[in-house]
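Pasting the structures here.
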Structure P
Amino acid sequence: MPQTADDMDAVAVRAWCSLALEALGREREAIDAINVYPVADGDTGTNLYLTVESAAAAVEAVFAAHETGTSVPALADVVRAMAHGALIGARGNSGTILAQLLRGMAGVLADGHDADHLRRALTRAAEAARQAVAHPVEGTVLTVATAAAEAAGRTAGDPRPEAVTQAAYEGARTALDATPGQLDVLGRAGVVDAGGRGLVTVLGALVEAVSGEPPARGTWVTPDIAPVTVAAADDCAAGGPADGPAFEVIYLLEARDDAVDRLRARLDGLGDSLVVVGGDGLWNVHVHVDDAGAAVEAGVEAGRPYRIRITHFGADRVHPHQSEPAQRGVVVVVPGDGLSGLCTEAGATTVLARPGEPPASGELVDAIRRAHAREVVLLPNDAELRHTAAAAAEQARTEGIRVALIPTRAAVQGIAALAVHEPDRSFDEDVVAMTAAAGATRYAELAVAERQSWTMAGICQAGDILGLIDGDVAVIGEDVPGTARAVLDRMLSAGGELVTLVLGEDVPDSLAEALQEHVREGYLAVDTVVYRGGRQCALLLIGVE
């Protein structure tokens, strides 16, 4: 059981994130089942879970970095981490709105944790969420958030934070029960708003985090509601494939505020369900459109979009009438958008890993589901992801998917494994062949030293070029070409038949040409292939097999 506290301090925020994640884990399928608005794609519970998982992971990272005896991190650091984690991990319409709710709360709680700050935090959260949605609709999570804030406001003068959270929870619960009468699509389907139900679950966790006691069982969850049938969903959903945009587009965006204002106007003209959340140069953009390319291009004009996810509603909905899943799929974690394109062309489902922001287990589980296959091979391509990948594989297995985790430690090992993948042979034979190919591939990476430090190859200075072989610093050089040649020579001294070079975005083609020539002159029987890793990739990745 997570620690609890009697006010909204750092410990309570940590407990809130943990309890909310547990609660959404229990409620996820029930929330997915009643998801009919704005699109009946049955993923609201999953999206909320993934968003909170990212927020909780960010909070845990702050606590892990601050483990010094009995002290705890500053509240401001914890709530900002929570908001940032939710922002970068937000999924779907509901998750994006929840991220803005948490960001609104964090802006107030960073200054204090008493009952008055908590009341104002809930008010600011509801306001911020409405401002982020291009066309707010009543009977949705926005209505529930506003009701929670208003109920909390009616406790003015009460110094107990637990009284504020309990009032907010009860206000949200009452508003949720009224949503079918506010939004026709909900009334026709006979369900409450899925996003609102998720928010009630999150607020219930807040009550428990602050007071140490969960809300009364009778009001802890909404009444059990039978899953919406396919016919009902198709009849009731506004924005389904028949009468609304075909694609959901989501991306993170680095951009200035004035550029985002122009982006909002352009995206509003392209589609609907537009939600843009964030600030301070980093934004999460969500929109439903028919022209997904135009939505991404608008982001490029505004700034630098990344972690781009495009979902075709008709293709990704899991209905009883949907086509049968493929027999086998491959999920690959990649460190750059260039490799993402390469692996996608090879038929794999990709998960982009941004430096310093490794994918969470929920994101890997979601990718396994998106592969839409009975059997899935998972390639994490990072030694640090082994536990995360194992947890994702285990979760997917409970859903009836056969998953084989090949413990690849680098992207070049994943490329080698994917190159020998043959879906027509038996699953076990395919996994054995892919594992053997990955295991036979030694890997290296070139990076720039950030500070003076001791390495296995000696002392390096800030700015030195480091050549890491199989994870350890083996070469310290002054320039990229010389260090790359030294690394290749070390690796090829033990033999090899094929060298794979993956160039980062800013590395010139001339380097690849020079290294290819170096291999041809010194190692006659060795072939070389070159790929562009794109943005976020290391300076140079090398594989020798």
Structure Q
Amino acid sequence: MVQYGRVIRELEANVPRLLARQMTDGRSADCGGFMDGDGLVGPNSVSSASTLAYAYLLRESSHYQSPELLERILMVGEFGRRRRRSSGNYDLLSTNFDSSPDTGFITKSLAPAVKLARLAGEDGAEQISESLGELILSGVPGMVSGGFHTPNHRWVLVAALSLASELFPDLEVQDAIEAYLAETIDCNADGEYIERSTGVYNAVVNRSLILASQALGRPELLDPVRRNLDFNYYMLHGDATVVTSISRRQDRGARSVPTTLADGYHAMAHIDDNGFYAAVADWLVDRGNSSLVCLPNFALHPEWRTAEVARESLPASYAKSFPVSGLWRVRRDRTSATAAAGLTSPFSIVYGQAEMTLKLCSTYFATGQFVGEDFFGSEGEAHLQHLGRNKIYPEKDYRGGIYWLPIDEVVDAENWQEVRVRRATYELPPLQVSLRMESVEGGFDLHLATSGGLDGVPFQIECSFTPGGTLETESVLLEGKEGNTAFLKRGTALYRMGDDAISVGPGSHAHSMWAMRNSESSSDVFRLLITDMAPLERTIQIRCGTWSTTEKRLLP
């Protein structure tokens, strides 16, 4: 549960670990910075000063007004002054240099601590305010003129400039803030931001908009936050890990509890007196075993330290369709399934630690890898249609098989692609695939059917499992090792991770292509293949539950 006392205890435990990474050799240019896991002391590590500042400034902390801690905090400020660029911006050594967005992240981290220090009215706090506040003030010109890379950076910069303006009202930053806000917030009607990053950047955007809303006095900036928080809950599995297969960022495919979302839920719980948000925040910090992300909320809002928001119960079973995003989410307690348009993994299912992702492919030219379009979802089922687009040749919307004919032009390496779009073609009909996913008792039925194309086209259904489990059929028991592939010729296969299990069937063995051309494959999973020939019409039954070793069956 998110409680101020718990956050303080976690803060106290974190301070020694953070100090152990701080460089203290006064002869080094890195003195005051913090070493990361790669052995680098990045200029952006000045953000860590906020954690130390909270420990010094909060009366309930055992490090309250510690002279040793004050010295360490002031060392960070001097490090930042040595290592920032002439623009006032900082480097992120892993990728961004003279980076206004990363300076925005730093400002977002430092500003609440500086605000808290200003309220303390104590000599050490004044030194913290002056030292860290100067880093913020000097970074503003670079943030105003420096621009951004990714969509979330815009709202990081808006929040940072808003917080800087709140601390230093004479700053001329409003035009830059208004220019970004004029683009409108990139949150669709379903509650998704552009980057679809449930594991990382949804939290960044929500946090930025909440801070900007409060600093600017613009409550309308909270509307997309509410939509996204509502959406995010339905992306959580039964163990509070989150669906990341839909992400367009680096969190794609990672299985983790998104504790970084908790501060957004916690803040909006207090702002809206919303017991649902409060309960989600509790769930995330309990499952993720950390509530430290909520510390700035308590620092900025002392009244929240004792305020109680009545919790609501969280639904454990639901079916939700998100038509704008092309997503269908079904959860039945520990069973959690996702259907998604626009991805090469149109369906995935999780039961406890057991996880399976479905991919479909044929060898029909370069059009065979299934990517769903024409999405439809309801409470009981979802539909996707693969239209057979050929994405290798971007100059036209080719579908099906394409052969090019001679053209009365000189063609060389320089103009090959330019000329190709003008060539006459010999075309074969697209091979379309429909996938209807139906929620049934104990799992899902996946109904596949092909249309168009030509007869006699090899087709495969790939079921990718998280490695480390065991696969069992009527006659085979084998380890589900990373990078290995098995064929399910007939009957049903059961994949177990501990007692958590997912069964798939019936099998089919029309061919033995281990690595079928045009199919997307990953080497970090265990693959189970069911093979067929198009045209085809079949149903794959997926069931999940707890495996009973005594009864030799799945228990719901």
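Quick note: the coordinates plus some simple rules give every number you see, no bench work behind them. Not measured: the values here are computed from a predicted model. Cβ atoms are built from the backbone, for glycine too; each structure is taken alone.
Given a value of -0.80 for log10 I(q)/I(0) by the Debye sum over Cα atoms at q = 0.09 Å⁻¹, calculated from one of P, Q, which structure does it belong to?
Values: P: -0.71; Q: -0.80.
That value comes from structure Q.
Kindly point out which one of P, Q the value 4.2 was derived from, the read-out being distance in nm of label points 7 Å out along Cα→Cβ at positions 38 and 470.
Going through each structure in turn, the value belongs to Q.
Can you rank P, Q by distance in nm of label points 7 Å out along Cα→Cβ at positions 278 and 478 and just name the one with the largest value? It would help to have the intermediate numbers written out before the result.
Values: P: 4.1; Q: 5.4.
Answer by largest value of distance in nm of label points 7 Å out along Cα→Cβ at positions 278 and 478: Q.
One of P, Q was used to calculate helix-only ellipticity at 222 nm (-39500 (n - 2.57) for each DSSP H run of 4 or more, over all residues; to 500), giving -10000; which? Please report the intermediate quantities before stating the final value.
On the way: P: -16000; Q: -10000.
That value comes from structure Q.
The value 2.4 for distance in nm of label points 7 Å out along Cα→Cβ at positions 86 and 254 was derived from one model only; which of P, Q is it?
Numbers: P: 2.4; Q: 3.6.
Among P, Q, the structure yielding 2.4 for distance in nm of label points 7 Å out along Cα→Cβ at positions 86 and 254 is P.
Compare Rg/Rh (Cα atoms, Kirkwood Rh), for residues 22-93 alone across structures P, Q and report the one with the greatest value.
On the way: P: 1.13; Q: 1.00.
Of structures P, Q, the maximum of Rg/Rh (Cα atoms, Kirkwood Rh), for residues 22-93 alone occurs in P.
Out of P, Q, which one gives 15.9 for mean projected area of the Cα convex hull in nm², for residues 262-493 alone as computed from the coordinates?
Values: P: 15.9; Q: 19.8.
Derived from the structure labelled P.
For FRET efficiency 1/(1 + (r/R0)^6) of positions 126 and 182 (r between Cβ atoms, R0 = 41 Å, to 0.05), which structure out of P, Q has the highest calculated value? Walk me through the numbers before you get to the answer.
Working: P: 1.00; Q: 0.60.
Comparing P, Q by FRET efficiency 1/(1 + (r/R0)^6) of positions 126 and 182 (r between Cβ atoms, R0 = 41 Å, to 0.05), the maximum is at P.
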